[in-house]
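See the structures that follow.
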Structure P
Amino acid sequence: MEMQMDFKRKLPVPQELKKEFPLSEEVKKIKEERDKIIENIFTGKDDRFLLIIGPCSADREDAVLEYMTRLVKVQEKVKDKIFIIPRCYTNKPRTKGTGYKGMLHQPDPEKDEDMLAGIIAIREMHTNIVKETSFTCAEEMLYPENHRYLSDLLAYVAVGARSVEDQQHRMVASGVGIPAGMKNPTSGDISVMMNSIVAAQSTQTFLYRGWEVTTTGNPMAHAILRGYVDQHGRSYPNYHYEDLRHLFEQYEKFQLKNPAVIVDCNHNNSGKQFMEQIRISKDILHSMHVSNDIRKLVKGLMIESYLEDGCQKIGDGVYGKSITDPCLGWEKSEKLIYEIADML
C-alpha cells in the first residue's frame, strides 16, 4: 500500500531561505554580543538573572512587536540585575495534534495552514524584532529540522516536555550552539530530563536534513522544571525548595557541565493559572536566598506574558491576548519584573 501522504511542494532548504532573507551586519553583531552575555550567565562569569518572558504563542507580528517594544524600556531599567530573553514561540505542540500549531503553520490563525508563508513569516518577524528592539529571542525547538530556518537569529531554545525523550531532539540540541533548556517530561520523571542533558552535552553523529553531521556537544544544555501531571491528569508543581535541592543533588551525581535550571512558572507548575506565576516567581527567589547552592543553580525564570491578561478563542479578535495558554497581562508583568529585580 502506498504512503497516505500528499507531497504538496518542496520547501526551500534553510540555506536558500537565509540567502533570500539575509541578515544585516548590525543584526549579526547584536546576536553575537547577546550570545556572549548569555553564555557568561550560564558559565557563571556574569551573575545577572535571566528572564525568558513573553507570549505563550507569537500569533501576530504587530502585537508581538508592540509587546517587545514595551519590554525594551523595562529591560533598560533593570539591566544591572536582569537579562531578558523574550519568548517568541512560533511553533506550538498540540497534545491531540489538532488546533492552532503556531505561526509556522498558520501565519494567519484564521486562515488555512500554509507552511511556505509560515517559514517566511517567522524569519521576518524574528529579524524585525532584532532590528527594532535589539532583542534576540527564545523559541521552542518543536521540529528539530526547522531549527536552521532561524538558527542565525535565536538566543535560546527549549525542548518541550513531550519532545525531551526523543533521540533527534537530544542530538540536535547538542549542536545548536546556544543554551538548550531540556524540560522535565509531563510525567515529572527527573531522570529522563537528566539523561537528555547528558545526551545534549555529549558529542553526537546522526542524520540531519539529509546530511551525516557531527556535533561538538552543548555545554549550555540545562534543565527546565515545568511541573507535571499524575496518572489522573492532575497538575503538580516541581519548583519548591525541596525540588530545587533534589535537582542540585542530581547535577552533582551526573557531574554535568554548568549546572543550571530555568524554572517555568506556568504550565503544570501553575496548573495554567496564569496569575499564580507572580507568587511562584517570588517563592523561587525566596529559595535562592535560603540556599547558596540553589542561588547558583537557578539561572532564571520562564514566564508567559502578553499585552492582555488571560486567553481567548481564535476569531475573538482581542489585540495582544493569547490564543493558546492564558498569559499575564502587561501591567502585572511589568510590575513583576521590577519586583523580581528588587528581590535579587
Structure Q
Amino acid sequence: MGKRVKYLDVAKFIGIFCIYLGHFGDAAGYAYSFVFTFHVALFFFLSGCSEWLSTERPWKQYFYKTFKGIMGPFYLFAIAAVVFRCVLDNSYANVGQNLICILKGCIRNRFFAGGLWFLSCLFVVKLCFYILRKLLKSKLLILIACLALYLAAQLLIDPKPTIQPHMAYNIDSACYYMIFYGLGYCGFDKIHTLFAFDTVCKRVWGGILGGVSCAFSAALFFGKNVLYVFGSNVIVYLINCILTPCIVIFFVLSVSKLMQDVTLFGEMGKNTLYLCGSEYVMRRLIPICLQTVGLNIALPSPLSAYLYTFALLLLCNKLFVPAEKAVFAKLRFF
C-alpha cells in the first residue's frame, strides 16, 4: 500500500515525546516510570503497523532499503554523537571503545547516546519478521513464532535482555520486542477498521475500549498496575509484560485518533527517526547554548519537564531535522 495514516504519525510523536521525557529521570515525576512501561513497545508496534501498510518487495530490495533507511542514519548519528561528546568533554580517551560499541550496534545500556540502540534493534526485527512472513504466511503462525521468540528472551536467554542486554545489534532485545512488531502487523487492519467509526457498533466499542484503556493507563501512571490483582507468578508476569504495554498502546492510538488533524504533531511523528538520532546531542547542546547567554535550565516540577521536553522536540524538528534531511539526501539514504 505504501500510504501514511495520520493517527499513526501522531502516535509516533507521542512515543518520541515519551522517550525524550524518560531521559530526564526523576524530574519527570510519575511519568518517568510510566513511559518505560510502554514507549519502546509502542514504537515496535507502530513499526509493525507500517509494515502492514508498506509495499511488498523482494528480499534483496527489502534488505537494501531497510539497511539504507535505518542503518545508514544509525551510523551517522552514532559517529556524530561520539564527535560531539569528544568536543564536549575535551577528551578523546574513549573514542576507540565507543567506535567498537557502534560496530556492535550500540548494545542497549552500553552506549552513552541511549536512543540509538533502537535503530539497530529495529533493523534486526524487520529482517527477522520479513523471513517469518515469507516462511509462515499465516498471521496466526507469525504471531505464534513472535511469541516463541518473546518467551525465549524471557526464559532462555541469560541474562535477560530486559535486565542486562548483551548481544550484538541487540538481537536479544529484538527477540523480546518481536511480539509487539507482530501484533502491530497482524492487528492493525482490525484497529484501523474500528477507528473508521462509521457504524454505531464501532463507535460504541471504540468508546468502551478507549475508556477502559484510559482508566488503566491513568492507574498505571500513578504506579498501580491493576493486572496484578490476578497474582504475581511467572505466568502472570509473562502475560502482563505483553498485555500492559498493549493496553496503553491502544490508549495512545485512541488519543492519536482524536488529535490526528494536529499538523505539528503529525509532522514531528514523521520525523521520529531524526528526532531519535538527535536526542542525545539536543539534550546536551541546548542547555549549553542557554548557559552561554546566562540562562540555566531548571526543572522544578514534572510540568516543567513536560514543557521542556516539548520545547526540545520543537527546536530539534525546526533546526536539526531539515539539516539532517539535506545531508541524508546528499548521501542518498532515502
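Values in this text are rule-based calculations from the coordinates and carry no lab data. Not measured: the values here are computed from a predicted model. Cβ atoms are built from the backbone, for glycine too; each structure is taken alone.
Suppose you compute relative contact order in percent (Cα under 8 Å, 6 or more apart) for every structure in P, Q: which one lands on 16? This figure was derived from P. Comparing distance in nm of label points 7 Å out along Cα→Cβ at positions 97 and 257 across structures P, Q, the highest value is found for Q. So helix-only ellipticity at 222 nm (-39500 (n - 2.57) for each DSSP H run of 4 or more, over all residues; to 500), computed for just one structure, reads -12000; which one of P, Q is that? Attributed to the structure labelled P. Taking FRET efficiency 1/(1 + (r/R0)^6) of positions 153 and 193 (r between Cβ atoms, R0 = 25 Å, to 0.05) as the measure, the highest value among P, Q is held by P. In terms of distance in nm of label points 7 Å out along Cα→Cβ at positions 121 and 225, the structure with the greatest value among P, Q is P. The maximum of FRET efficiency 1/(1 + (r/R0)^6) of positions 33 and 137 (r between Cβ atoms, R0 = 30 Å, to 0.05) over structures P, Q, that is, the highest value, falls on P.
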